[in-house]
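Just below sit the structures, each encoded as structure tokens.
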Structure I
Amino acid sequence: MTASQTTPDGRDPRFFGHPRGLATLFLTEFWERWGYYGMRSLLILFMKAPEGDGGLGFDQSKASSIYGLYTAIVYMVALPGGWIADRLLGQRRAVLYGAFIMTAGYLLLVVPGLTAFYCGLLLVIAGTGLLKPNISTIVGQLYAQGDKRRDAGFSIFYMGINMGAFFAPLACGLIARSYSWRAGMAVAGLGMLLGVGQFIYGTKLLGKSGAEPVAATAEERARMWKQLWMALGVVAFLLAGTIALNLFGGPNVTAEAVNRIAGGGLLLLTIGFFAWLFLGPKWNAEERQRLVAIAILFVAACLFWSVFEQAGSTLNVFAAEKTDNRIFGWDYPPSWLQAMNGFFIWTLAPVFALLWIKLRSREPGNAAKFSWGLLFAGLGFLVLVPPAMSLGAGVRVSPLWLTATYLLHTFGELCLSPVGLSAITKLAPERVAGLMMGLWFLSISIGNYIGGRVSGVYETLPLPNLFGVVGITAIVAAAALALLVPRVNRLGGAR
């Protein structure tokens, strides 16, 4: 940025006072979220729909297991995706390659057959691992250290990407209702294709942000490529073995069994990563304190996402089976209620961005914002306890109950998610910036896994009990984190 491009107070006026590359990034994420939320709004309903209606005919337990496993892994792979970008590709190329792979995955979901369905999910997972952590890292690189616009910039970025989360369920749900489930999936894929083109066109606005990986010798890079190909070979072998067992008469590997194994793998991955983080690299005292702050925020984020991410599973099924989805006598797709969170983010993100700026020195620190996020998430589930208690044979409740839940969850998300992204870019040591952004998405992975397990008891546990336990757990966690706020502030997590 040259002096002629700034105002007297140092602002870049080309994109709401922020670097213009921010426009490229949030438009790319607009289409990425279009694909993800468009497909997510249909996924569990598509799996539960009878085969005669174009669905897969899975029961609640199997559909929830696959949904939880998919949404967990789709964020878990952000960890190796961040490493690949840091060490081998650079964030910019990682985002581009990830977008291409995701597009292929969404379009493969249109093809009939379980093989195409599972392969499509695998491609979406792989592409997301390359794109999600690294595009957020590039956003952070647009700002110099100490730039006070960073939190506001992440909130604007968050507003832009959630426009996709708002429009996609409306478009995909309507097409799925009017034509077929797979036609709805196709709409998600076409949106992702537009995202690829937009990113290629707008790359010139990013300057040097994310252009190159961390400097390494040719020998180091060759060794890392070898490690990557070996890891991919192990993954391919495990996938091929699982498919062979199911196709050629071996022991049946059920979705529920894979889900349990994945849960153990997630736990071991998390413990192993933090053990390496604190025992492996040589950090100075300030870096080590910041890593402790990140660890505390990580646990809080896992709990938040385990509540919030039930929107696509527990709450989506509640919308389809227990909610009166009619307006002026017309039955609208239950997936439309999935758009409420995107709508509230879209409209309220500027308010929160302005709030953080106006508060200035009185702005709460990261841990305090996370505590508020957990509180709102818990209240969102407690709101559903009264309507759940009123349910009976043939009784459906007003969609305003779910609307209130999504509003409260949006308050919580705006207190936690963009703030968390910003906190990682500020607290993480520069040499592992992409890897630490992958750690943030690992928290979402764990949350999605837990949320999927909770959704699996939707038909066996009374709904008032289910909603009440989830809500109270989040509120207790919010109170515990509030007690730790001074400690996190001293460790460097307040701003």
Structure II
Amino acid sequence: MKSAVALISAWCVLGFCAGVSAGTVAEFAAFADSVLLEPALAGASWSMQVYSLSGDSVVFERDADRLLTPASVTKLFTSAAALDALGSDFRFTTAVAADGAVDEDSVLEGDLIVLAGGDPTIETKSVDSLGGPVLRTWADSLLAHGIRRVSGDIVLRTWPYRLESALESWEVADVNAGFAPPVDGFGFNSNVCHMQVLPASALGDSARFVLDPPFAPVHLKPRVATVPAQSGCWLDLQVAPADTTAVIAGEMPLDEDGEFLWISVQDPARYFGFALKNALEKRGIATDGGVVVDRSVPNGGAPLRELFVHSSPPLPDVLALMNKESDNFSGEHVLRALGLAAGGVPDRRAGLDAVSRFAARSGIDKSTLHLEDGCGLSRQNLVSARAAVKLLRAIYASPERDVFLSSLAVSGTDGTLAYRLNAPQVVGRVHGKTGTMTQVSNIAGYVQTERGESFAFAILCDHFSNSIHRVRTAQDRLLERLVTDPPR
């Protein structure tokens, strides 16, 4: 009799029992099949899993162990491991010091020294609340210390960070478009600058170029000619990792209003130094020397006089920038902070080792997860839907659940989901992280239904040849069904 009851229970879990809860699982599976078998999605690779957090069971999956490119879903792993290792009270700190005294004429007789803290939030390009006028505040702090002039250099000490540029597995197009800036412990304006390309006043002349900010350490090699009005406009920007030279070729019609491009700055510390020098001079603090980047390992010497320490917003705010906006720059800095905390070295490999250890503690088999970066730009990253859902389950059961949830984009509300899943019954009920690359469209996160049921899900899609809009529509239809008619 016991075995018969067990058999009936197993059938119920699989959705073969009579009644509402029995039919729902089977109906959801049939609906999912009807969506995935649409001709427009033919040939696409899927890895999917839906897990009931309320019922503690898998309610739906399709090829859940298939390894696919996660793109920015990678940031879920970086975020969860960082919260576990660093805690929600963590802040990046950057110290400003002097190696000389301030004389009676308000002159700092020596260098002004900035010690790298790996902070990605100093005057970011994408979020005003994080990127306020930090360097102007620094200038005010120096004025409060009685400094009106710096006789020496502005020195940027990068140790213990090292300059890490684009990975070989990052796409060249991402580097050229400013999506993949390098890191070295310093960050200003997300380590990118803006360039406007304008036609010259006469045919045949070289186009005009305007850098914003103008002090960005980018050396342009322009090969853009001004061509007759009504001609086609084309521009080709080439930026090589660790090379401050940017080559731009193309043609700019005489009647063109101009084009705008982002350039990833390949010398982050020098960029930061120029930005600080500019901020000081605007506040009336003269700087006699130049900007010097010191990448050496400290070997003792006279102790520095600390002037002040700048702290970033707390980690939850940084993760919100990273996950809601899918910000690669902050993702790579969080990975290095994780590496410093867990392994004593703030570099990519140490950070990835910490992520791997956290994943293992979360029950994720190493065969279902392979990561090469913290932000998801690498085509060599591989994740299965089962691994992503196991991560979501682990963090959901942790003390950091609410912080983690608050970092994710909300359906129909903000971030990368601001304009997705915006039907009235779905708005606000999906918290997720998207991941997008060429022929890659993923979404993973949590769903809460009107009845209060909670689900973790991962819907990964790769190798599709049709429009990404069709893939997103399929994903959104599945999630809408999960919200309005969840499998039980």
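Every number in this text was worked out from the coordinates using simple rules, so none of it is lab data. From a predicted model like this one, the values you see are computed outputs, not experimental measurements. Cβ atoms are built from the backbone, for glycine too; each structure is taken alone.
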Check: Of structures I, II, which gives 26 when relative contact order in percent (Cα under 8 Å, 6 or more apart) is computed from the coordinates?
Finding: I
Item checked: Ranking I, II by mean count of other Cβ atoms within 10 Å over residues 339-346, the structure that comes out highest -> I
Checklist line | Structure from which 23, 59, 17, 0 was derived, P(r) over Cα pairs in 20 Å bins from 0, in percent, options I, II | finding: I
Notebook entry, point to check: If FRET efficiency 1/(1 + (r/R0)^6) of positions 107 and 419 (r between Cβ atoms, R0 = 30 Å, to 0.05) is computed to be 0.30, which of I, II is the source?
Noted result: I
Next item on the list: Have a look at I, II and say which one yields -25000 for helix-only ellipticity at 222 nm (-39500 (n - 2.57) for each DSSP H run of 4 or more, over all residues; to 500), as calculated.
Entry: I
Note to self: Quick check: 3.1 is what I get for distance in nm of label points 7 Å out along Cα→Cβ at positions 187 and 203, calculated from one of I, II. Which structure matches?
What the structure shows: I
